[in-house]
Structure 1
Amino acid sequence: MNRIDILIAVDVVGALASGSLEGNVYLVDTNKYIGSWNQGQSGLVTACQDGTTLTWGVASVDPGDDVEITGFAGPLVDSKVCQPASNPIAGNGAWSGLVESQGQFASFAYTVTLAMQSSQQSFSAAVKVV
């Protein structure tokens, strides 16, 4: 089985000060030659195949700040292409989901909600099933 890890790096201080994750969240994944795009930006598009397990982890740019994933929403989840859930086996605070596109080769947007101190903020990214 195929697995792609996605790291969400967050400038918690910047997000709390601006009230937005826009410009304060950076995503990278372990796709090498397969070809995700927008690496290092909030709008990462992760290319994958049906049957791939996606695993998301989050970390603060400043190790002294806490941040955690609290949920996923959007077309990726609503269409049941991937149902991310908390997965302690994959790592502290990690979430995982199996891509089950049932033959749909398309892009599916999703929204991740993060908790930082007493604030919750969201950003959007996408998965492209190829």
Structure 2
Amino acid sequence: MRSRVAVLAFVVIVILVLGSGAAFAQDHTPKPYSPDEFQSWMKDLWRAEVIFVGSIPFTLFFSLESYDLYRYLSTGMNATYTPWPFNTGNSINLTAQEEAWIIGSALGLSLTVAVIDFMIGRWNATSQKP
């Protein structure tokens, strides 16, 4: 027990002595990015990624609601297929295949939004050059 306490005290003293030395002090203040640090395609790719990831919650919500409404109307307005805000506890749940199709369509729609935004950005950049 005494040997463990002695080893722990030794390690703490070594860390304090080495960590407090002025020779190890460094300035860790980040420097701002320069305007030419990133290439234009990197900025465009970053914007497309942000648009893609940011639009996923919206496209997933609209895909789920659209499919719920389609399923309700295609079954002749059967009460067990009532869409989300109006359904009760005895509604029929989605199958695994239906969930996969909804998620896939939401991701595809998000990708479409990102590509359209990318194309509009490229078009604006090329039309403003003299």
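Read the figures in this text as sums done on the coordinates, not as results from a lab. It should be emphasised that the depicted structure is a prediction, and the values quoted were computed from it without experimental measurement. Cβ atoms are built from the backbone, for glycine too; each structure is taken alone.
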- Message: To test your reading of the models, identify which of 1, 2 gives -2000 for helix-only ellipticity at 222 nm (-39500 (n - 2.57) for each DSSP H run of 4 or more, over all residues; to 500) when calculated.
- Response: 1
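Which of the displayed structures (1, 2) returns the greatest value of mean projected area of the Cα convex hull in nm² on calculation?
Working: 1: 7.4; 2: 19.6.
Answer by largest value of mean projected area of the Cα convex hull in nm²: 2.
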- For which of the structures 1, 2 does the calculation of FRET efficiency 1/(1 + (r/R0)^6) of positions 29 and 53 (r between Cβ atoms, R0 = 30 Å, to 0.05) return 1.00? 1
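Given a value of 0.55 for FRET efficiency 1/(1 + (r/R0)^6) of positions 85 and 117 (r between Cβ atoms, R0 = 25 Å, to 0.05), point me to the structure among 1, 2 it was derived from. Display every interim value, and only then the final one.
On the way: 1: 0.55; 2: 0.25.
Of the structures listed, the value fits 1.
Name the one structure among 1, 2 that distance in nm of label points 7 Å out along Cα→Cβ at positions 45 and 77 of 5.3 was derived from.
Details: 1: 2.3; 2: 5.3.
Structure of origin is 2.
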